[in-house]
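Following this line, the structures themselves.
Values in this text are rule-based calculations from the coordinates and carry no lab data. Please read these numbers as outputs of a predicted model, since none were measured by experiment. Cβ atoms are built from the backbone, for glycine too; each structure is taken alone.
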Structure I
Amino acid sequence: MAISREFIQDIHDRLDIADVISSYVSLKPAGRRFKGLCPFHGEKTPSFTVYPETNSFYCFGCGAAGDVIGFIQRIENLDRIEAIKACADRAGLSMPEEGYDDSLTKRRLRILSANREAARFFNAQLREEKNRHALEYYLNRGLTPATITHFGLGYAPDDWHALTNHLKSMGYTENELILANLSRRSDGKAGCYDIFRNRMMFPIIDVRGNVVAFSGRRYNEQDKQKYVNTSDTPVFKKGNTIFGLNFAKNSSDSRLIIVEGQMDVIALHQAGFTNTVACLGTALTTEQANILARYAEELLICYDNDEAGRKATARALEILENTGLKLKVINMEGGKDPDEIIKTHGKERFNDLIKGAANRTEYRLNTEMSKYNVLTDDGKLKFLTAAAEVLADSSPMEAEIYTLRLANEFGINKDSLSAQIENAKKNLKRKKASERMKEDRAMLANSFSDKSNPERAKNIRAASAEEVLIASLMRNPDFYQKLRDRFSPDDFVTQFNRRIITHLIELIEGGYSTDVGMFSEVFSSEELGSIQRISFRGDETANTLKECEDCIKVIKEEKAALSNPLAQGGEITDEQFADFFRNKQQ
């Protein structure tokens, strides 16, 4: 066993899972539980639920589930041992000196070490006379030597084996370099070759200061592939990494500026805007949005002044609106991107653009206005109709302010615009209700799908009895002493439920907690979701010894029927099975 169950249970006992998760997700009480928007997938209706009584969480939308350790592991992109260490630190516990397998941690540390040495190698290439052209590339882009050093920029030489041979000479194995996505195996040949060749190298550094990945921009503009980026590895996940945050988090400003590319971040930092970051690609993810909310109170969106940038801004606003961040959009007048504006007009101009940044409502109104010729009556009517839809989705105070402003600007009666806004609110309410209904259907469908137990569909009667018994014993472990001689895991028909009951019995006999979190050592995240769903059956059933005995009887009958090819076992639905036990109690 990697880590003793006593130690895991000690962590569970000391940490309030709702308190830990609330530092990442905005939670609201819902009875004895807490609900919020899932940090692992995009959603508008909260389906992420925290259960303090079982030290677990479950998302009815995407099926993510686990304990406090599993949450930290997933949200921080750690391996299990690192997540346990993080939780232990938070709980004021010291990790056991011996008795656990830290091979995954060692593997991650080797990858991080290889990445660090690769970054040093790439940076050192800029000091080679033969690579003078690479250094001049950065200098011609307006970067100073100090900035190049600060961000650890470098160059991957136009060589198939330069980095691979260098790192192998330092003791790194080919398998480690492949795992780090620094090298690739040659097809049909022995050995490996460099993934990054003849590229300007930007190291991706996490908030702990680790080099977790690289982005390589083409030096030769004739190269078909503009960027070559590190794929997901054990230390890197593109969707929850933010470039420049390792520096921006130390800025004294409570705001963050988010731009599109690495060069924009670097140029703005050099100009003194050290609170600038960029996502890896323009498609902001829910995970990145939640990370940004941890480090700022206000976010200024500064995407490129083109159609792709405007679409990315609209998408980002939609994702960010539920984070609690105050949102503004910088109007990129005078250049395509921040780097161009600063080079052409200076940092003072960019500072003015920050001061004039529009809030979400104002930005949306400006965007709608740009679509129509408001000098014509037809254009004016179309814009005001669109403006009413925007204001229908704003706060009452914002709607009041902008309604008055637009009425004066376009010379119309304020009441007529207000009436149009009210109509738009009704339409919006119906639309949101329809969207919620679709999400609810998707949630429900996901919550009843069970990839972890593929045998369930063909053995619904047995599986249902197994699940009720499991749920009852999880909630009432004292029942086991009275039932232990009446059944065994071998009686279970479905293999997945057999694994669950085997582990559950081990926990009960060892005197451990039977919370869902205590299953995380041997079950995957997806399987934990299924176990969490099974535990919900404890809310639906009687939780009596008689009920457990009835379940055991059904399980044995079904097992016997399977062993007898002449037996005709009938199938019933989950609902019919639940009714059967409800009737037994009456």
Structure II
Amino acid sequence: MNKKWLVNKTNKDFLEYLSRNVSISTAFAQILVNRGIKDITSIKDFLFPSLKNLHSPFLMPDMGKAVKRIQSALNSGETVLIYGDYDADGITSTALMVSVLRTLGLKTHYVIPDRIIDGYGFSTKGIQKAQDIGAGLIITVDCGISAEEEVLMAASQGIDIIITDHHKPPKKLPDAVAVINPHRTDSEYPFKNLAGVGVAYKLAQAITQVVSTSRDMGKLTLENMLDLVALGTIGDSVPLTGENRILVAYGIKVLNNSTDPWIDSLKETSGMGNKDFRSNILAYTIIPRINAAGRLGDANEIVELFLTQDESQTAKTASFLEEQNRKRQRVEKDVFQSALDMIDGRDLDKAIVLYSPAWHPGVIGIVASRLAEMFYRPTFLFSLKDSIAKGSARSIPPFNLYKGISQCKELLIDYGGHHQAAGLKIHVENITPFKKHINSVIENTLGSEDMIPTIEIDAGIELFEVNFNLVRELNLLEPFGNSNQNPVLGAKGIEMINPRVVGNNHLKMKSKQKSIRIDTIGFCMADYLEKTGTSPTVDIAFTPCINEWNGNNTLQLNLKALRPVA
């Protein structure tokens, strides 16, 4: 697929000023400027995140009301129910809140809805569970912001609700005891992009600030809970900037130093060995396994994985997750191939809209993401059951998915989500009208240039600038993720030395510029050899790294794209 190459540039004198005053290379200064980090204080705060820079939880509306209601539950010995969600964000949010409240002495139970049976969001299942256990208070985590009817139903049964959520709120908030959401229109909270587990953590902060002086917290500290915050935040693909960067950076440290048995069990089953966790490793090893149970069935026991200190139980649950993840991969592969068969040979519209009664609703989001990336189109996949279709949608950067779907709401039963990901429910007979309408919305929103993928290059450099010090500087940008991607550099006029295909469709060569030669690998990029034709000279986009092999460390370029020099 052809891509636009966009090379970021900044005034050279300003980059040299930053380089001198922060003792960094000009290439690294350019990368920081690209991320909106343009002054010395901001650079130091970004490169060395500190818990001291977290905002007060009481800046969120209703935080004081929530803490007061929880204090009342503590004083009266009330039973509390935590109602979560079935993905990594919701599961970690639930485990965090249960841990904190139980440590404070509250009788605390939890419910994770079944994706297939219950669907997303706070439902009557939570109200029924609260009645069964005699709970007078329900706290939602990572859900509930649109549960107006359910909140009223709970109130009619004498059950109070505290909502913690990070999804976009409706114009009218549910009439709960407290609605804690940084996206509230009346919220002055400085950072809006917390994950659900981040919002739950802010409530935990507020509770412990007020209550912990009169309660024995034992060995539990909020810092030690940041491993869960890191997993949920990375898993939900929210921007790893601001508070999220602080929470994830510290959370990864907790993960790497923790002796909790669930960590060792998940490491063993995922084949990590003794490797340290990093954000990208978590995203491809631990988090998919946490998500797997919720995608295919019941995720309640995954909460227990995080709560127990029983090594045999964590080993058993980790093995179950491994089995579920392998099953998820097989199901996903079948759905992906089925979707490709539907697309094969057809002229694509602005949006890909596909559906099938054979598709498992737990994997269509992953498949939609792969198709959106492959064809660079907003993608909507629906799983059909009787007359109802449940859909997952993924977008491309120029198109705000939530706003786009909002323009089709008359055709939908329900919807919710973010800029780049959403869920929706629709009557089967409305899928075709929806397809027509969403294509019209995209047509009116995006220009032809917006439909061409862009490879954004942080800085154009010469190969002599690539050294071990530059790689060490780039590592300071960890943790990588949404809005803080692994930086991509560009170099022009590179001679390809001995290009060849190795392994499973990988491109291997040396990149030569003047007298400098550096080993280069392009994973799954063997097809690029055909694009370069007979031209031995190319422009390359890459990320420099250190290749460790047989005890030796050498510089290597991890190739992202290349193009022949015209």
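Of note:
- Among I, II, structure where helix-only ellipticity at 222 nm (-39500 (n - 2.57) for each DSSP H run of 4 or more, over all residues; to 500) as derived comes to -12500: II
- Structure with the greatest value (metric distance in nm of label points 7 Å out along Cα→Cβ at positions 135 and 375, set I, II): I
- FRET efficiency 1/(1 + (r/R0)^6) of positions 111 and 495 (r between Cβ atoms, R0 = 35 Å, to 0.05) derived as 0.05 - corresponding label from I, II: II
- Label whose coordinates, when FRET efficiency 1/(1 + (r/R0)^6) of positions 23 and 463 (r between Cβ atoms, R0 = 35 Å, to 0.05) is calculated, return 0.95 (choices I, II): II
- Identity of the structure behind 0.05 (criterion: FRET efficiency 1/(1 + (r/R0)^6) of positions 71 and 319 (r between Cβ atoms, R0 = 25 Å, to 0.05), calculated), options I, II: II
- At a computed 41, 30, 23 (semi-axes √(5λ) of the Cα gyration tensor in Å), which of I, II: II
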